[in-house]
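Each structure below appears as structure tokens.
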Structure 1
Amino acid sequence: MAIVDVTVIPIGTDTPSVSSYVADLQNILKKHQDEGRIRFQLTPMNTIIEGELSTLFGVVQEIHEAPFQKGIKRVATNIRIDDRRDKEGTMEGKLSSVQRHLEK
């Protein structure tokens, strides 16, 4: 199981706000989550997605393409991948690990 930190940035929007584009991406991610393919969490600055690496690459490509469907001519997408293979990892597990250290 891998965890991806992704930010999709539509370039050339009519206004500085991109929240409608973010909402479109969240709807795509919800569809994949409802199908049991991924889990995701929206943050103020990005979205975290958890799933099998091959699935995540396809999902990231789909959300990267979404702004083009609304007429945007340029999109920059930043991706960070945490792919740990010695043990199963989850978003909650990473947070719990840090929390245990804070409680010491």
Structure 2
Amino acid sequence: MPTNTLNGRSFEVDGEGFLTRRDDWSEELASDLATLLDLELDAQHLAPLRFMREDSATTGVTPTLRRMQTVGGFDIKDLFALYPGKPAKKMAWLAGLPKPVGCV
């Protein structure tokens, strides 16, 4: 597995850059990764990431946007505003989770 280093932290990633070890993640790492996407994480940005991590710990899979809406109560339009382009993929990457099923 490839290893990335960012601001003195090293972590293993898969071929697409997603973390391979859940325990390597922290909110500080997420903030550092967000700068690579030209994002600055605030409470609104962190809430869906926290939900994704909690939900995936229970289900064993990364939640999709539909699950984020139905189970997490997040408005999909808001998620697109917070994470423009491909919000599910970006949020999973920032949350240290595998890419959601169905994401390209």
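Tell me which of 1, 2 gives 2, 11, 23, 22, 17, 11, 7, 5, 2, 0, 0 when you compute P(r) over Cα pairs in 5 Å bins from 0, in percent. Could the numbers behind the result be given before it?
Numbers: 1: 2, 11, 23, 22, 17, 11, 7, 5, 2, 0, 0; 2: 2, 13, 26, 27, 20, 9, 3, 0.
The read-out comes from structure 1.
Ranked by distance in nm of label points 7 Å out along Cα→Cβ at positions 67 and 91, which of 1, 2 sits at the highest value?
Top value of distance in nm of label points 7 Å out along Cα→Cβ at positions 67 and 91 goes to structure 1.
When relative contact order in percent (Cα under 8 Å, 6 or more apart) is compared over structures 1, 2, which one is greatest? Before the final figure, lay out the partial values.
Working: 1: 44; 2: 28.
By relative contact order in percent (Cα under 8 Å, 6 or more apart), the leading structure of 1, 2 is 1.
Have a look at 1, 2 and say which one yields 1.3 for distance in nm of label points 7 Å out along Cα→Cβ at positions 11 and 83, as calculated. Can you show the working numbers first?
Working: 1: 2.6; 2: 1.3.
This figure was derived from 2.
Say we calculate FRET efficiency 1/(1 + (r/R0)^6) of positions 3 and 75 (r between Cβ atoms, R0 = 30 Å, to 0.05) for every structure; which of 1, 2 gives the highest result? Don't skip to the end; give the middle numbers.
Numbers: 1: 0.85; 2: 0.25.
Top value of FRET efficiency 1/(1 + (r/R0)^6) of positions 3 and 75 (r between Cβ atoms, R0 = 30 Å, to 0.05) goes to structure 1.
Every read-out reported here was derived from the displayed coordinates using simple, explicitly stated rules and does not represent laboratory data. These numbers come from a predicted model, not from an experiment. Cβ atoms are built from the backbone, for glycine too; each structure is taken alone.
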